[in-house]
Every structure is written in C-alpha cells, then in structure tokens.
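Where a number appears in this text, it was derived from the coordinates with a stated rule and is not lab data. These figures come from a predicted structure and were not determined experimentally. Cβ atoms are built from the backbone, for glycine too; each structure is taken alone.
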Structure 1
Amino acid sequence: MSDDKTNGWNEYSKLVLKELETLADGVDSLKKELQETRRDIAKLEARESKVDEIREWKQKMNDIITPEQLKDLIKEHKQHRDFQIKSIAILGFIQLALTIDIVWKFFSK
C-alpha cells in the first residue's frame with residue numbers, strides 16, 4: 001500500500017508541477033502583454049501630449065485671428081495682388097503708348 005501511495009503521489013506531484021508550469025507560462029504571457037500594453041499607453045500619452053500642444057496653439061491662434069478672419073484676409077490679399085498686376089500692366093501699356101507717340105512725333109518732323 002505504501003507503494004500505491006508513493007506512486008499516486010508521484011503522479012499527482014507531476015500533475016501539480018505540470019499545472020504550475022502552465023500557470024507560470026500564463027503569468028509570463030500576461031507579463032509580456034502587460035509590457036506591450038504599457039508601451040501602447042506610453043505612445044498614447046505622447047500623442048495626447050502632442051494633441052494638447054496643438055490644441056493650445058490653435059487656441060492662441062484663434063485669440064490672434066479666427067479662421068473666418070484669415071479667409072477674409074487671404075481674399076483681400078488676392079484682390080490687392082490682382083489690382084497691383086492690372087495696374088502695372090495698364091501703366092506699362094500707357095508708358096509704351098507715350099513712348100511710341102514721342103518717338104513718332106520726333107521722327108515725323
């Protein structure tokens with residue numbers, strides 16, 4: 001009977017050891033997953049920090065000029081640029097016409 005108890009205990013101890021190893025493997029797996037999760041959280045926190053910085057910058061920009069005002073300013077700038085181009089073209093044409101008139105009068109005498 002002593003041998004039966006010893007054999008039973010040996011088998012039971014092997015089973016217990018196997019289960020402990022399985023649990024240890026599971027714990028190691030969970031540790032790896034936890035490390036990955038912590039890395040992901042750190043990345044998210046870094047992104048959140050960047051988003052906060054961008055949000056603060058946007059608020060400061062809105063305090064200076066709103067998007068609507070910026071659109072209007074760009075539109076006005078384009079109108080001024082177009083006017084400047086047209087003015088230079090007209091003045092160039094007038095200058096050319098006067099030059100041709102002066103040259104024509106000079107050579108027609």
Structure 2
Amino acid sequence: MEISNSPLEFDSEDVLLFRAFLQTRAGSRLIPKLLEGVPSLLEKGDVNEILVRSGKVQGFQEAARTLLSLAYPLPDVPTNTATEYPDPSDDSKWNDGQQINKPNP
C-alpha cells in the first residue's frame with residue numbers, strides 16, 4: 001500500500017484490475033455492502049437532523065458513483081476546436097470583397 005499526501009494516479013492498468021475485482025464474487029458484493037450503511041432518511045423531525053442525514057446519504061451515493069467510475073470511466077469526448085467559419089482576420093478566406101487587413105505599401 002502506498003501512502004502519500006498527493007493525489008494517487010489511477011491509470012488504465014488500475015482500471016482493468018479494479019474492473020476485474022468487481023467481477024469477482026467479493027467485488028460484486030462490495031458496493032451493495034457499502035450502501036447498506038447509508039443512513040436512513042427521516043420523514044419527520046428536526047430540520048437540521050434531516051439536512052445532516054440528507055448530506056450523509058448524498059455522500060454515500062457520491063462515494064458509490066466514484067467507485068463505479070474508477071472501474072468504468074466515461075470515454076474522453078474529443079473536443080472539436082474547428083469552427084464552421086474561417087478566421088475573421090484572414091481576408092483570403094473570405095470572398096466578400098472587403099479587406100480588413102490592408103497590406104502596407
């Protein structure tokens with residue numbers, strides 16, 4: 001076990017190993033077992049206690065989502081930086097008869 005103050009890298013090999021673990025008998029029971037510990041919500045009672053419990057439930061849900069996202073990360077969506085229009089300052093790309101950047105004599 002590695003102990004560090006800095007965030008640990010979770011690389012593609014870790015993803016494969018964690019996914020393989022989740023497919024084992026013990027791994028398939030891990031997240032449901034953790035979620036058994038989710039605090040129950042209160043229907044009535046003190047507003048502050050309800051808010052605290054609600055926050056705890058959300059924290060458990062976020063932890064479960066994080067565990068699953070480690071094993072099944074969302075694919076990287078390529079960002080398309082190209083636009084439909086050419087650079088507005090490039091006169092050669094625009095066939096409108098206007099010149100924004102006139103050449104110096």
Structure 3
Amino acid sequence: MTSFRIKQVNKVILEVMNKIFQDECQFPDEALVTILGVETSPDLLYSKIAVSVFPSEKSREVLEYLNKRVYQLQHFLNKKLDMRPVPKIKFILDATEEGAERVEELLEKIKKEE
C-alpha cells in the first residue's frame with residue numbers, strides 16, 4: 001500500500017514534470033506527449049514516469065528524446081523541488097494506448113466475420 005507521503009511526492013513530481021515538458025521540451029512534430037502517472041519507490045530514491053504518446057508510431061522517438069535529455073530534465077526537477085533526496089527519474093512508455101488499439105482491431109475483425 002502506498003503511503004500518503006509517496007502519493008504526495010508522486011503528485012508534485014507529476015505537476016512539476018508537466019510544467020517542464022511544456023517549457024523545456026521540443027517533442028517531434030505532431031506528437032502529443034502526456035504524463036499518465038508517477039510511481040516513486042518507498043525509499044524516495046527513484047521515480048518512474050509513465051508517458052503516453054499519440055500517435056503511437058512516435059513513441060520510440062519520444063522515449064529516445066527523453067532518455068537523451070534525462071540528466072537535463074533531472075536537473076530542472078532538482079531545482080524545482082524543495083526536498084532531499086530528489087528521486088532519480090526514469091521514463092517508461094505506457095502501453096495502454098497500444099493495447100486499446102489492438103482490442104479495437106480485434107473487435108472490428110470479429111464484426112466483419114459475423
């Protein structure tokens with residue numbers, strides 16, 4: 001079970017990273033990047049930031065961009081947060097969108113077969 005403090009840290013990191021994405025990141029053209037959630041370890045040393053990318057074809061390109069700039073983004077986060085230690089961030093792709101697309105494809109296929 002996640003403690004109240006961890007939930008608060010997740011919320012603050014999400015808000016700050018959203019602002020950093022708006023101000024500091026230049027994502028590939030026509031890519032909509034959304035932070036879906038933050039999961040911080042109980043010891044507050046690491047945070048996984050789940051991002052969703054639309055269209056999904058741009059996902060790998062966006063993830064590579066974020067991973068190349070992770071140290072710079074970490075620096076921005078460190079400056080914005082008044083806590084120590086600031087969790088080290090890691091970006092992960094949320095596969096929910098791709099799963100939903102696959103389910104829709106299967107449902108269309110079933111409809112056509114009927």
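The figures follow:
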read-out	value
Computed 53, 25, 14 for semi-axes √(5λ) of the Cα gyration tensor in Å - originating structure among 1, 2, 3	2
Structure responsible for -36000, with helix-only ellipticity at 222 nm (-39500 (n - 2.57) for each DSSP H run of 4 or more, over all residues; to 500) calculated and labels 1, 2, 3 on offer	1
If distance in nm of label points 7 Å out along Cα→Cβ at positions 25 and 41 is computed and equals 2.2, the structure in 1, 2, 3	3
Distance in nm of label points 7 Å out along Cα→Cβ at positions 33 and 65 - highest-scoring structure of 1, 2, 3	1
